[in-house]
Structure 1
Amino acid sequence: MPNRPAALPANAALLLIDLQRAIDDPRWAVHGPRNNPQAEGNVAALLAAWRATGRPVVHVRHDSQEPDSPYRPTTPGHAFKPEAQPLPGERVVAKTTNSAFIGTGLDAWLVEHGIATLVVAGVLTNNSVEATVRMAGNLGFDTILAADAGFACARRDRRGRVWPAEDVHALSLANLEGEYARIMDTAEILALAERRG
């Protein structure tokens, strides 16, 4: 993966993953609080910058098929969070798996529109974000992951140890950095967004 770019292409797409009300369901915090409490504010800042510069925005919505999932289309949790509401004309991609590229046509749409650079934000870092970023990298997209515009939740491993959300998040970022994506903070990405490549 190349070093930090000097600027972002004029058509770099912002890919927002699963930023739906379902992520606020208490079941996600059963092992402890999430990390990055500022994530939604950073998402809003990225979204405002993309809209101001006319770059493409893609909202990925999880349409869970699980009967008890808060992401199921018939539940209140299916709605987008206020900070990530799509505007008319912004693409909404519905997925039923953890990756935004499986069964959605997203890859073909990006190629059709000549989009080679993706900036990714959303939830959960160790689930749909990691799955999507891995596939983006494998498909050849120049991918940047906004480290502070998403979060993880605490997880219990098979031996019973509870890993705090910050550790889960950090390990996912470490898994992705270099081979699949560049990892940057929102402020760094916003600075790049002001300059067009």
Structure 2
Amino acid sequence: MIDFLLTAHCSLLQVKIMKEWLKSYIDEHIKVLRSVNQEAISHLIRMIKDIREQDGQIFVIGNGGSAACSSHLAVDLGKGASLGKKKHFRVFSPVEHIPWLTALGNDLSYDDVFSEQIENFAKEGDLLLAISVSGSSPNLVKAVERAKHLKLKTAALVGDKNGKLINMVDLVIVILSKHYGHVEDIHAAICHMISYYFIENES
């Protein structure tokens, strides 16, 4: 039935090309996913667990698709991994505060939209997690610089673009691809691994 619907609107050649492209995309995605450093993810989970045990706060930041990923992780930790648990996560995604973000972007610059929010809330020992395919977004770089000045722990999920964050943070997880779709999807998968570790393994 699906093949009939496809051929009704596309030539057989177009269908063949589409299927080949989809297979190639999926094969490459699986290859990149299998290359993910599981030890580094385990280390990040331990960092996040330590922050929760110390009643510290986690800040998650990103731009574009990575902003959506940041927000999603904050929801999964703040709700899914907290409801009914002995310890709750104090997690905050500055990407959510649109009026504040636009005020900072308008009055200062877009480079300041995360660093200035972190300044208001962060204390020594908290964690900043930056999510970025390029690893070099100026507002993320500035936020990490501010976080280090405030003595926060820092981590980043990045793509394989030799970004600035790689050499700035305490822990980095590099996805071995420059393709935005693959990197963003695997960043989202890692965020689910983090969240579901706590959802499924801790009371």
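Any read-out appearing in this document is the output of simple, stated calculations on the displayed coordinates, not a laboratory observation. Note that the structure is a prediction, hence the values are computed from the model and not measured. Cβ atoms are built from the backbone, for glycine too; each structure is taken alone.
Structure data summary
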item	result
Which entry (1, 2) yields the derived value 10 for percent of Cα pairs over 32 Å apart	1
Entry that produces -17000 once helix-only ellipticity at 222 nm (-39500 (n - 2.57) for each DSSP H run of 4 or more, over all residues; to 500) is calculated, selected from 1, 2	2
Winner on distance in nm of label points 7 Å out along Cα→Cβ at positions 102 and 118 once structures 1, 2 are ranked, highest first	2
Of the structures 1, 2, the one that 21 was derived from, the read-out being relative contact order in percent (Cα under 8 Å, 6 or more apart)	2
